[in-house]
Structure 1
């Protein structure tokens, strides 16, 4: 897949979500920056925080997505770091680390989360805060065969129309597999489509809280992000350094 296509699909499938932005803005206003945004992608959260005046370190393992973020940041206070969330070293501490959307459920289970939590703890100031989104209780569902389905996200680039929508959620070993139908309609060619499948680790907020405490962090009250017509709700685990 080309870098342009990777950015397009990421933007389509992640970029429109904004229900969690008030929480990240509130935490940044409370704890200050720089804010480390783990799994930053093309900057869905990082750019919003930077527009509000908070310096941000955007971390992602996909350099193609961070290149797109760099092209969009203009003069905003955003720096990028290409690294794995489970093993990163900034060389300094920060007062706030945020992990939006499903990033923590893509770390390869308990072992990957333990490595991430250890890295996060090393990077927090003594009174710093780690805030991690957990999507719980994803039940198997099909949005095909005439069933209700989320509207597709659509974008036109250079005359080619790209569309993506979730079509299935299925039980998978250790988690839930989400399948998107991706469609491409070039201006002078036949439409094509393919399916993209992503497995999220099963994880509950109390499990992640216990793992954080085992890593030397201190538990704080959970936060909630309410569901919308198009997106499920989530729980945000708050841990102090």
Structure 2
């Protein structure tokens, strides 16, 4: 379904990351599920898949990293935009789960809405990894729920002593070996290489991965997001999959 909207606020979160709030003009009868995404249309510029970072009171929030012309324009507030969605299956049955959410880079985007949607019906700890220390921002500033417990920050450049030095997968492996029984579900969101490593580390846990492949149509017609060598489509069957469902895809370079 297509919605028109106006950007009401753009917030610079760190050196590379921004948060954009879009007021939708049409009333949405069915709110999105966590991990669903939209196709965001910037007139005369770009059509981009974006995770639902938050949604309430007909305001859609997008969290993104500036990468190209489209996101650069979005960071400068182009005014009116179009929104197609919501796409993907999403998830709605996490009640009473104890979750460890592992994010790499912009893979952290679905977290605020995940916590808002389930509120105090879940408990969740977070590992967020980023390449450079100046990409950091305080996740507690964008999370409205009290369901979040510990938040661990990981920086690959190892400059700032506030952050764990290394990759998100390094800290994940240490924590999961030490406190495996603390969680009954792991959700990982980020680059393909990170997701493959998460799935390899501990196959006994219930682990789901949120994929970030490029999507064009969002409806399963064009085939641009097929997860080869499987026949699964990210936009229709995902973007959230169990490790077993996408093991072959993650093993491909």
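Read-outs throughout are calculated quantities, based only on the coordinates presented, and are distinct from any laboratory measurement. Just so it is clear, the model here is predicted, and its values are computed rather than measured. Cβ atoms are built from the backbone, for glycine too; each structure is taken alone.
A few comments on the model shown:
- Source structure (of 1, 2) for Rg/Rh (Cα atoms, Kirkwood Rh), for residues 74-113 alone, computed value 1.07: 2
- Looking across 1, 2, the calculation of helix-only ellipticity at 222 nm (-39500 (n - 2.57) for each DSSP H run of 4 or more, over all residues; to 500) that yields -4500 traces back to 2.
- Structure (1, 2) behind the derived value 0.95 of FRET efficiency 1/(1 + (r/R0)^6) of positions 58 and 226 (r between Cβ atoms, R0 = 41 Å, to 0.05): 1
- Which of 1, 2 leads on distance in nm of label points 7 Å out along Cα→Cβ at positions 34 and 90, largest value: 2
- Computed 3.2 for distance in nm of label points 7 Å out along Cα→Cβ at positions 106 and 218 - originating structure among 1, 2: 1
- Cα extents along the principal axes in Å derived as 58, 41, 28 - corresponding label from 1, 2: 1
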